[in-house]
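Next up, some structures in structure tokens.
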Structure I
Amino acid sequence: MDGEARHGNPSSTRFALIEAVRGIAAVLVVFSHTADKSGWFYTYVFDPGKLGVVVFFFISGYLVIPSAARDGSAYNFLCKRFFRLYPMYWLSLVLAYLVWSDRLDATDWVANITMAQQLFGFDNAIDVYWTLTIEFVLYTVITAFLVVNPSIILNRFKGVLLVLGLLCVASAMLRWGTQSRIPVAVPLGLFCMFTGAQMRYEIDAGLSVGKTAIVFSVVAIISCAFAYSFSTTFSETPSRYIISYLLGGAVFVLVTHAPYLDFGTPLKALGSVSFGVYLLHKLVIDWLEPYYTDGLALFLITLIISVIVSAPLYYWYERPLAGYGHKLVKR
């Protein structure tokens with residue numbers, strides 16, 4: 001990919017830019033978990049962590065769903081994704097157990113091995129795992145498509161988006177009507193992912209993403225307005241969620257339509273190790289909090305340590321195992 005980028009291939013430079021943006025998204029998540037969230041700006045206007053997660057979802061759909069369509073095989077798809085995610089995920093789980101073994105019941109720890117623990121009512125060992133549960137649902141849906149009819153994620157893609165959009169709005173209204181914690185984040189996360197994939201198809205075909213962007217915006221606004229009109233656990237406000245989802249979509253559209261932007265090698269490298277940073281930074285925060293309160297110092301030190309730990313893990317553990325998954329597929 002790097003070789004193509006140097007020769008000015010728009011597609012390859014777009015992927016390099018996406019890698020850099022993934023690094024920025026990881027930084028936003030770390031910042032959100034170390035910043036003071038008591039102000040009105042965070043409560044009503046903007047959540048940097050939510051923005052980072054939404055960007056992650058778009059990028060995941062942009063990269064993973066077309067790759068699954070090219071594989072055309074449930075085995076190939078699952079083999080690649082398993083070795084890409086689970087080894088690093090399990091390592092973070094082991095570290096979490098060593099640090100927080102007394103925080104969860106034994107059944108919760110065992111359930112976390114699956115990455116689908118929240119679907120069955122178990123607690124996350126590390127709270128950022130909630131996004132990986134949505135990834136797990138995505139992989140389950142894609143696998144079902146590949147088994148039943150692989151053409152669904154190509155020829156009937158707009159139909160999938162329509163169903164997901166209706167599911168987002170319906171679950172949001174049900175949450176609002178029952179004033180309960182119905183997990184609207186799951187269909188919204190899937191909707192972001194499939195929107196990212198649809199935009200990639202349109203960009204590669206030389207088509208405008210305008211209609212898809214409008215549909216995403218309408219669904220996000222209606223869903224967030226209903227679902228987060230009352231607070232449950234995280235002091236939810238509709239304006240903060242609406243702005244975060246719309247900004248996340250706008251950032252993704254900008255990235256995919258400006259492939260020659262260059263954020264520099266450091267951010268691209270940060271994007272490469274972002275999965276480790278995302279999984280491990282809460283453990284680093286827990287270690288540092290007795291010495292630092294919320295603020296810039298905690299953010300910077302957490303980010304630096306997370307990168308220092310994640311970089312060698314990426315090169316000597318995460319990437320080789322992901323490569324092994326690709327080798328199994330080739331065999």
Structure II
Amino acid sequence: MVGYRIDDEMSPHQKIIAGCLSGAFSRFLTQPLDVLKIRTQLEKRKKRQRTLIETGRKILYEEGFLAFWHGHNLGQVHSILSTSSQFYVYELTTKYAFQSSVDPKYRNILEFLCGICAGSCSATLVTPLEVIRVRQMIVQEQYKGLFNGARAVYRSGGLLAFYEGWAAGVLMLGPQVGITFSVFSFIQPIVLDHLDSCTEDCDHTKVTSQKPEHLVLASSIAALVSGFVSKVAMYPFDLAKRRLQIASHKTEDKFFTPTTSRNLVKCTHLFQCIADTVKAEGFTGLYRGLRVTICKALSTNILTFTSYELICHFIRELGKR
């Protein structure tokens with residue numbers, strides 16, 4: 001199970017490996033949804049907004065099929081660092097928290113706080129990569145490759161450009177990861193209890209006693225619920241973060257700019273960005289692109305948590321041999 005358990009046989013380093021593998025797997029499969037999400041979030045409001053299908057067709061027609069994987073290589077690095085750091089910090093903080101004499105009734109609160117810590121650390125670690133990746137997804141040619149993309153970002157706004165949107169990222173990802181982990185840790189054991197077919201004398205508390213098929217189903221259900229709740233709760237900060245991350249981006253005529261990457265909404269200050277969005281588009285403007293974001297978040301959560309649990313299960317099984 002995710003989080004520290006006193007009878008768990010895995011080391012923190014083994015859990016880093018599990019986090020890296022699950023992050024890489026989920027990133028590859030959900031990258032097209034991420035491209036659609038970014039283009040939708042940054043598009044200026046029009047009398048008639050493009051539907052997701054229309055946006056997808058535009059990208060396919062103007063940039064080709066591989067455009068849905070623009071920024072994927074950097075996205076893999078980002079995903080591996082983000083997922084592994086979140087799981088590692090969460091496992092570490094829950095270990096220290098639950099080894100102390102804490103009343104069990106405060107367990108969910110502690111898991112939430114540990115999740116905030118994990119999310120904040122992860123956001124700080126990956127923000128520079130995220131800035132480059134977001135810009136690659138809107139104008140691939142201008143920010144192509146890690147080093148060329150880094151140079152282009154530096155030319156646009158200096159070192160501080162790499163941390164555009166950092167405050168929004170921390171304010172979003174900290175509570176979002178806290179909600180995700182705490183809700184997941186609350187729901188998964190409940191589902192496992194219903195699925196567990198052990199006899200009465202079987203020790204249900206042992207993480208090694210769970211069947212792989214039970215882990216898959218329980219993890220999928222818990223990830224689905226936790227992903228939906230956390231994403232909807234923190235979405236306005238996600239929207240603001242994307243618009244802040246392109247604050248210093250300047251279109252250059254020598255690079256082809258796709259139709260879906262023109263006339264983008266940019267912001268320079270977090271709360272001003274939220275206020276301007278509400279003023280221009282109403283409260284619902286803060287949830288622009290929510291539909292594709294929910295699809296992407298739920299897919300990512302299910303793939304990440306399920307693959308993480310399965311990888312951990314197989315690592316434990318290999319350790320027994």
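Here are a few things to note about the model shown:
- Structure (I, II) behind the derived value 0.90 of FRET efficiency 1/(1 + (r/R0)^6) of positions 156 and 188 (r between Cβ atoms, R0 = 30 Å, to 0.05): I
- With log10 I(q)/I(0) by the Debye sum over Cα atoms at q = 0.18, 0.32 Å⁻¹, for residues 236-283 alone derived as -0.84, -0.99, matching label from I, II: I
- P(r) over Cα pairs in 20 Å bins from 0, in percent derived as 32, 54, 14, 0 - corresponding label from I, II: II
- Top of I, II by relative contact order in percent (Cα under 8 Å, 6 or more apart), largest first: I
- With distance in nm of label points 7 Å out along Cα→Cβ at positions 132 and 228 derived as 2.4, matching label from I, II: I
- Among I, II, structure where Cα extents along the principal axes in Å, for residues 92-219 alone as derived comes to 65, 34, 17: II
Each reported figure results from applying straightforward, stated rules to the coordinates on display, with no laboratory input. Computed from a predicted structure; not experimentally measured. Cβ atoms are built from the backbone, for glycine too; each structure is taken alone.
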